[in-house]
Structure formats: C-alpha cells, structure tokens
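Got some structures for you, see below.
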Structure 1
Amino acid sequence: MPKPESLWDFALRVYARDGVEEACIALQDTWRADIPVLLWALWTGAQGRRLSAADIKAAVAGVEVWQTRVVGPIRQVRRALREPGLLTPALESDLQSVRAEMQKVELNAERRELEYLATAAVGVASEPGTATLSANLVVYLDFLGVPTVGRDAVPVLVDAASD
C-alpha cells in the first residue's frame with residue numbers, strides 16, 4: 001500500500017492544477033478564506049475523513065493568530081510591492097527581487113500552517129472521493145458564509161483534488 005500523500009505535497013500538487021490558484025485567491029480575497037485551511041479540508045476528504053462544522057471551527061481557531069499576525073501582514077507587504085511608482089527609480093529596480101523574497105517567506109509561513117493542520121485528528125471515517133471532498137469544502141464555505149451563487153470554485157477544486 002502506498003504511503004499517504006503529505007498535506008504539503010497534496011497542496012503543491014493541487015494548487016498547481018489549472019484554475020486552482022485563481023479559485024483560491026478569489027475565495028481568499030472575496031470571502032477571507034484561508035487557503036491552507038481550504039487545502040487541508042480537501043486533503044482530509046482525500047484521506048477519507050469527513051469534516052464537521054466543529055472540525056472547521058477548531059481548525060480555523062487553531063491558526064487564526066498565525067494567519068492574522070504572521071501570514072496576513074507578510075501578504076499585505078508583498079501585495080503592496082506590486083504598486084507601480086511606489087519607489088524612486090533607483091530603488092524600483094530592486095523591488096521585484098524583494099517581492100520575490102517576500103513571496104518565499106509567505107509560502108514558508110503557509111507551509112508551517114499546513115504542517116500544523118496536518119496534525120489535527122479530526123473528521124469521521126468516510127469514503128474517500130469527490131463526495132467527501134465536496135462535503136468538506138462545503139462545510140468550510142458554509143463557515144465563511146459563502147452563498148450558493150459564490151461557489152463556482154467547488155467543481156474546480158474538487159476535480160483538482162480528486163486525482
């Protein structure tokens with residue numbers, strides 16, 4: 001029997017699939033979704049564990065301070081560095097290398113969050129597959145208050161996580 005895929009490897013594989021990055025960023029920017037929590041919810045479904053609303057609430061609570069005090073500020077600085085004309089021309093040339101470094105730092109912080117989430121013993125045993133993946137994603141989107149009309153990302157994310 002093959003070794004189960006780590007959450008980090010799963011996240012990298014799924015996030016690289018067509019349409020996933022855009023879907024995740026849209027959920028993050030519109031509904032304040034935490035992409036590591038979203039990927040963790042899919043991963044637990046792929047592992048055959050169905051999450052409850054209490055599981056999602058506990059996971060979000062467990063990473064909330066990390067997300068708001070570490071990842072969020074790093075992301076804010078990285079995104080601010082995209083603004084054209086932010087610096088004098090002499091410093092502007094170095095801006096992209098600094099932004100790239102900030103992106104690495106942000107990814108490293110999100111990796112630490114994923115490592116923490118991977119240790120959570122949650123969910124009830126369920127059949128791994130699209131139904132469990134969908135159910136876990138819907139529980140998280142319900143937690144965020146995403147209305148049915150705002151759930152275009154569900155098929156894209158479930159499809160990407162199903163392989």
Structure 2
Amino acid sequence: MMKIILILMVCLAAFLTSCDKGRVIDDNIALSAQGWDKTYKADFEVSIDDTASNYRFFVNIRNTVDYRYSNLYIFLNTRFPNGNITRDTIECLLADPSGKWLGRGISKMKENQILLNASLRFPLKGVYRFEIEQAMREESLKGISDIGIRIQKAN
C-alpha cells in the first residue's frame with residue numbers, strides 16, 4: 001500500500017511540474033505588515049539565454065480587501081545586462097468601477113496576475129534586474145501584502 005501511495009505522489013509531482021515548462025521566473029516578495037514603505041524596492045533577477053523567443057511578462061499583486069484604492073501605481077525599473085536602466089510607471093487595476101475586487105480569492109485576500117506584455121523579446125543575453133516600488137504617494141501603503149513578477153515563454 002505504501003508503495004502505491006509513493007508512486008502516486010511521484011506521478012502527481014511530475015504532472016504538476018511539467019505543466020509549467022515555459023516559466024522563467026514566478027517569484028513573489030512578502031511586504032511588511034505595517035505597509036509598503038515608499039523607499040522599499042522589491043528586487044528580482046532573471047537570467048535570459050534565449051533572445052529569439054517571445055515572453056509573457058506579468059506583475060503579481062496580492063492585496064487585502066482593506067486596501068483603500070481600486071488601483072495601484074508602481075514604478076518598474078529594469079537594469080539590462082549592459083547596465084542600461086529603464087523606468088516605467090504602470091497602473092494596475094485591482095477593482096472594477098463598481099468597487100468589486102478583481103483577481104482570485106475567497107476571503108479577505110485577493111490575487112491578481114496582471115499581464116504587462118504578451119510578446120516581450122529580450123534584446124540581450126544575460127542577467128536582467130527588475131525592481132518594483134510603489135508609486136502611490138503614501139509613505140507607507142497599507143493593504144498590499146505581496147508583489148512579484150512572472151515571466152514565461154509565449155507559445
């Protein structure tokens with residue numbers, strides 16, 4: 001009986017990991033329970049070897065229903081392997097105009113995976129560094145519990 005359970009667990013693990021072959025990174029950082037400090041930058045590093053493929057780029061946001069706004073403005077700083085830096089201002093919608101929360105979640109926590117680019121092509125091989133900081137003009141932004149990125153190969 002233990003042998004059968006072990007075999008089923010190995011098969012299940014293999015199935016679950018095989019469903020996400022195109023993923024390059026899917027990483028989230030938990031933010032302080034006291035709030036997302038204006039000076040804090042969530043930092044992510046990604047090594048890119050394939051510059052011929054297209055990628056899908058997402059921002060992951062986990063918020064509570066106590067968050068005061070229907071959107072979240074962020075700054076996305078990108079450092080390229082050659083040292084060049086870009087800075088983008090991005091608006092992420094977390095609720096519809098009627099106030100209904102978007103994303104998944106059944107209790108006080110909601111998760112959103114916001115597509116920023118459906119066919120991104122990285123121009124250089126090497127390590128890219130992405131920094132995300134809140135741009136909501138509050139010293140300490142309450143209600144955002146996690147921030148992250150997901151990059152996956154586009155089909």
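Read the figures in this text as sums done on the coordinates, not as results from a lab. Computed from a prediction, not measured in an experiment: that's the story for all the values here. Cβ atoms are built from the backbone, for glycine too; each structure is taken alone.
Miscellaneous remarks
- Top of 1, 2 by distance in nm of label points 7 Å out along Cα→Cβ at positions 74 and 90, largest first: 1
- Entry that produces 3.2 once distance in nm of label points 7 Å out along Cα→Cβ at positions 34 and 58 is calculated, selected from 1, 2: 2
- Value -22000, calculated as helix-only ellipticity at 222 nm (-39500 (n - 2.57) for each DSSP H run of 4 or more, over all residues; to 500), assigned to which of 1, 2: 1
- Given 2.8 for distance in nm of label points 7 Å out along Cα→Cβ at positions 82 and 122, calculated: source structure among 1, 2: 1
- If Rg and Dmax of the Cα atoms in Å is computed and equals 16.9, 58, the structure in 1, 2: 1
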